[in-house]
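Pasting the structures in now, so scroll down.
Each value in this text was obtained by applying a stated rule to the coordinates, not by laboratory testing. All values derive from a computational prediction rather than experimental measurement. Cβ atoms are built from the backbone, for glycine too; each structure is taken alone.
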Structure I
Amino acid sequence: MTPNQLSQQLLSVLSNQLPLSLMIWGPPGIGKSSIVAQAARGAGLDLIDLRLSQLAPTDLRGLPVPERRADGGGVARWFPPEFLPQSGQGVLFLDELNMAAPSMQGVAQQLILDRRVGSYQLPDGWFVWAAGNRKEDRASVFDMPAPLANRFVHLEVEADFASFKEYAIDHGVSEHIIAFLGFRAELLHKVDPARPAWPSPRSWCMADQLLKAGLPADSAIGPSAWGEFVTYRNLYESLPDLDAILAGKGAAIECPAEVSAKYATVTGLALRARSGEDAIHAFRWVRAGMTTEWTRTLLQDLLRSMQAKGLQGALAVALRDEPGFREFLKDYRELQVTA
């Protein structure tokens, strides 16, 4: 499934109060932990994120503390760790589960199955979820015991450009990166076994920070992807005057012929629009010079971009009053029916 589909499924589990233990599988760098955090936050729940590979069994089980009885005897009571929840509602997220040693997985199994470990009892209202990488992802993982695996609902997620684009627009990632990956989506996530740096959604976000600081980003995404990105970024020097188009002065400006330049142009217009008027000018120009699919892409990106800026109302009003938009909707519906 895609990251967006995973997010929706997690929210459904929470909204329906399904007490299921979930195991999320997927390659590193695609945002599994972030999606879990977003789902918990969206449901108004607390989140406790435990990296099991960094814990020892006693860290989770607690420490035995001697307690003397009045008759002179005594017992040892297990004092649970402070990071385990004592009340409230939330998600207990066991990240990197299969990177933990088998002895650690054994302790976690009791928590997952019985919702308790030692004398500790997980409060009602807490969900137990976990995540891990697969062996084919070159991750240093242990086999998950069959009894533990059988106690999970297993969800597998893969990198997906549409999901990344929504996230990137919402978080202000450079239009250069978004446009480049729209053209070369296969470079969103591509493990390079020969190098420590390779492109993934996470490393593209790191690359964005480096670029905004005026630094090269080959150290984040690897030299191969960086070389292609630099070549693509240089393409921006030959793009149409996007600011003139947004200002309504694009009548004499021709649309680029190259697909790569079209991605850059449409993405740039969508992300640079700052008002409903800008959006209408961009819509008219793209609709006049490009195919229906490019117009549809522009509108989708405009909606996401204007939402991120708190301008979705201005966009809705502008499109409502635009005759060409109503015509486009009619034409596009007919195109869908005949497709």
Structure II
Amino acid sequence: MNRDWDAVVVGAGPAGSIAARELARRGRSVLLLDKATFPRPKVCGCCLNEAALAALRSVGLGDLPKRCGAVPLSGVKLAAGGRMADVRLPGGVALSREAFDAALVQEAIAAGATFKPGVTVQSGQLAPRVLIVANGLNSQLVPDRPRVADNSRIGAGTIADDAPAFYEPGRIFMAVGRGGYVGLVRLEDGRLDIAAAFDPRFIRESGGLGSAARAVLAEAGFPAIATLAELPWRGTPALTRRARQVAGTQWFAIGDAAGYVEPFTGEGMAWALASGVAVAPIAAREWTPAAAHEWTQVHARLIRRRQGVCRVVARVLRSPTLSRWVVRVLAVAPILSRPVVSALNRPVGRR
């Protein structure tokens, strides 16, 4: 890593890989690093909504999900308090992160970036012309740590090889309970991806992540998954956080490292991809202090404002009474969901 790189990107998730690819396409020498080896398992972010697909199309990768075998999504089945409602989606696909992230890394390599997996980077270890911080929620590379919301939930996820046929391909299943929510979707290989967000106290009261998920599914009225509590669950740090800075002297933060709000149907992946695309033209130029200000403004306009919709949805889902009321209304008049669905799926950059 002693080479004088134009840019070093730390984190080879969607945000980092897209940024590395776009910088390499602009003729910059790029080193892409990740502490994991690829393909690597990751349960969150297995849904790409229409905004995420639009971000891929904007850089000529619109066919990538299809090449990876992605499953087209047509809607969401929402459940709370034993009632269910079906909401249509304007587009989107389900695709495992093993397949998607590995494909994006290969696209970055094909564009000219150098990829080194299995590398853990410490603060101050690198001194490239530009550093792109894309290594997730708990990044140690951002100088001023993000502010974590007091009521932030904990993310969790696992994958089930066997689950009831009720959880059919082509639809997102969202169960809402008093202590959190659980989202389920079939992947391209038939496995069931299960991602959740729980209140920390609810996890403790339930006796663990798997037991919390089982309780939420039961409360919502979805079929039980026999081995749910025994599956290997992975947790995340507190989800909801806002970065104090998204740029500084010769560095830019993108993706989850630049702040995070609970997503629901692929919004987080859209924000990650859009930030990777948007930072590249700024980072490709010779660095000046104005570049940090520019990225701060661009990030606020493209990403932070869009996250406000998810904040509102998250507040509604935190209230059992409101959640049940919403499901009852949507069961009778699903058309009322269109404004929110449209806002969540609108390509980043459009108003």
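Below is a table of values for the structure above.
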quantity: When distance in nm of label points 7 Å out along Cα→Cβ at positions 73 and 169 is computed for each of I, II, the largest belongs to; calculated: I
quantity: Given -10500 for helix-only ellipticity at 222 nm (-39500 (n - 2.57) for each DSSP H run of 4 or more, over all residues; to 500), calculated: source structure among I, II; calculated: II
quantity: Entry that produces 2.6 once distance in nm of label points 7 Å out along Cα→Cβ at positions 161 and 193 is calculated, selected from I, II; calculated: I
quantity: Entry that produces 25 once relative contact order in percent (Cα under 8 Å, 6 or more apart) is calculated, selected from I, II; calculated: II
quantity: For 0.70 (FRET efficiency 1/(1 + (r/R0)^6) of positions 89 and 217 (r between Cβ atoms, R0 = 25 Å, to 0.05), calculated) the corresponding structure among I, II; calculated: II
quantity: For 17.3 (Kirkwood radius over Cα pairs in Å, for residues 105-200 alone, calculated) the corresponding structure among I, II; calculated: II
quantity: For 4.4 (distance in nm of label points 7 Å out along Cα→Cβ at positions 209 and 289, calculated) the corresponding structure among I, II; calculated: II
quantity: Which of I, II leads on mean count of other Cβ atoms within 10 Å over residues 17-24, largest value; calculated: II
